[in-house]
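Enquirer: Input: structures, listed below.
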Structure 1
């Protein structure tokens, strides 16, 4: 890009591109440069910042703008700093160069997921300060680690700390997903992540013999049960107005076992990634899986990797003043919104799980969905329009 083009670039876009050039890539992230960058942004805004370490390598950054009535519950604007790995050879441009093409598309890992939102929060607050606005509620801008690997030492732990409690959060905004449609998606709930490993044991022996009670036969029984369930959910999705977030997804992600091609294995295991729809009875589904294991034969057992927690959805009706404020601002801007269940997982579930309402929203409509994909990009006009959208929404939320 020419130097003349850089001179014409919106200041917020320049800061966004600087943030994108910091490679906070999982699984072994060095957050030090990211922390320095965010502390510089806080200094630029004249706001205090604090860094809380969930472990020595897992920092949470909080930048605070005190409201006129700090005794009221605060507004939390949260985003995660980490990004997923890349295959550089599959990208048109260096995934950490934040290259901007002639159409204004900014290519970088994190362009959509979700460094754009973090900078939009900061730049919205900067505009308020520049205009000398005084807002009623305190705003905390939060940057968390490790969302892309489950947030065990990110938001999941942070919400359990006294430091989080002291923020006195009343409502939170977190990430959404880009959509190619005109309508903006707003997420009020998430499916429940459920990971399980089923291990089948059986008779070993020479590969030339038709042994009874083999691990392979039991594995086939188990896989068939899960694939039948998967087909049922696919049928629901295909033959109705349901969306992905409304059904349960089942995916076989790993099969392990065996020692040699001519030896019948004594043990085989299969791993499933399941996202349970919000209407599924977790206890009953667990009992069903255990029954499948029992019916498969002796020596079959299931390991549930995590204890799935059903998190209550954020209310999207007239009983929730935060929702009313959010929707009113969208209506004023003639924004068409679609309320949805998030199909994957975000930090919002940990916030909701401690009783705080949260919405997932990223102002990226008419944008190809490219999170975790090759050549992830966001157009600068979409980014700038997002600033205007947040300007009104955040101001409206602080007036609740």
Structure 2
């Protein structure tokens, strides 16, 4: 099959869950003999097209800031949407998989799919509904209308990244028969081979440093616990527009000796090694859309996970409460309570870590690629 992905951010130039997902699928599908193209922003420079690991990467417009004032850049979304259509009109694809965010590009992608008679799949990670008003203020109603238009009118097939997202899509009127669940995955075999780092942490976080991730709550929890646990250490892996604010918070809370910022780490083996040398993984995010690659990666590293119970957070079926982790209410006190429990009870923590590894094993990317290949085969023409 000739397969096209449409998404502005491209891994490894931009490191996020959606980007990682496309990367893992595309390189595996290319190895299986499919011709795979990704249409996004040209993060790598002036060259319009490059090939990495057998996958054709097309820069439809020049690189630009992905975020503006802690939100996805509207200007960037408009620029990408305007630029993508001419590229899609150049050739036919057996299937086009358009990732939902940043939304505007879904409309020209549909025009391109119709013009070239290519079936259009739209992959959804989350449904925002009322969150649009909080995210965009008075413009939120536009986002909400746009979301529903894309949901109900554009796709020949819808892929949901989690059971939670499928439920949300159905509640907004999408036929269950139109939806296939294809979860995120992990490189379980590679993670299993990585040895723990010599640098030890009690708590670790991996992800973007943006407001909806609520890393400040984790840091406040560390501040509350440092008196109980001498030498308490938290590792923060990732970068983003909130980093300066978080570093200021560390100084304000007096936890300079308890929190270390790594920034983005290019080599995932190094990330896995740091997670394996830690005791607890905390993901305070309220913007995961159900699916969460980092949760599964932490599980594969043998870490119980503490996550926030929120409608836009992690799918409740992705953490087995009391077995592989805990859901808590949004707040530093609730996070601190579960960190305290897991650091004090070594037997419970080790048992949950073993359960977490077993839970993660079926999510290996090779197995998940079988699912996506089957969905594409069903709609391809």
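We did not get these values from a lab; they are worked out from the coordinates using the rules stated. Remember, it's a predicted structure, so these values are computed and weren't measured experimentally. Cβ atoms are built from the backbone, for glycine too; each structure is taken alone.
Enquirer: Of the structures labelled 1, 2, which one yields 17.9 when mean count of other Cβ atoms within 10 Å over residues 20-27 is computed from its coordinates?
Expert: Derived from the structure labelled 1.
Enquirer: When distance in nm of label points 7 Å out along Cα→Cβ at positions 124 and 372 is computed for each of 1, 2, which one produces 2.6?
Expert: Comparing all candidates, it corresponds to 1.
Enquirer: Supply the structure label, taken from 1, 2, corresponding to helix-only ellipticity at 222 nm (-39500 (n - 2.57) for each DSSP H run of 4 or more, over all residues; to 500) with the calculated value -10000.
Expert: It was calculated from structure 1.
Enquirer: Hey, another quick one. With distance in nm of label points 7 Å out along Cα→Cβ at positions 12 and 28 as the yardstick, tell me which of 1, 2 scores highest.
Expert: Largest calculated value belongs to 1.
Enquirer: Quick one: Cα Rg over 2.2 N^0.38 Å, for residues 44-155 alone came out at 1.26 when computed from one of 1, 2, so which one is it?
Expert: 1
Enquirer: Among the shown structures 1, 2, from which was the value 3.7 of distance in nm of label points 7 Å out along Cα→Cβ at positions 52 and 236 calculated?
Expert: Label of the originating structure: 1.
Enquirer: A value of 4, 20, 28, 23, 14, 7, 3, 1, 0 was computed for P(r) over Cα pairs in 10 Å bins from 0, in percent; which of 1, 2 is the source structure?
Expert: 1
Enquirer: Kindly point out which one of 1, 2 the value 24 was derived from, the read-out being relative contact order in percent (Cα under 8 Å, 6 or more apart).
Expert: 1
Enquirer: Out of 1, 2, choose the structure whose coordinates give distance in nm of label points 7 Å out along Cα→Cβ at positions 68 and 300 equal to 6.6 when calculated.
Expert: 1
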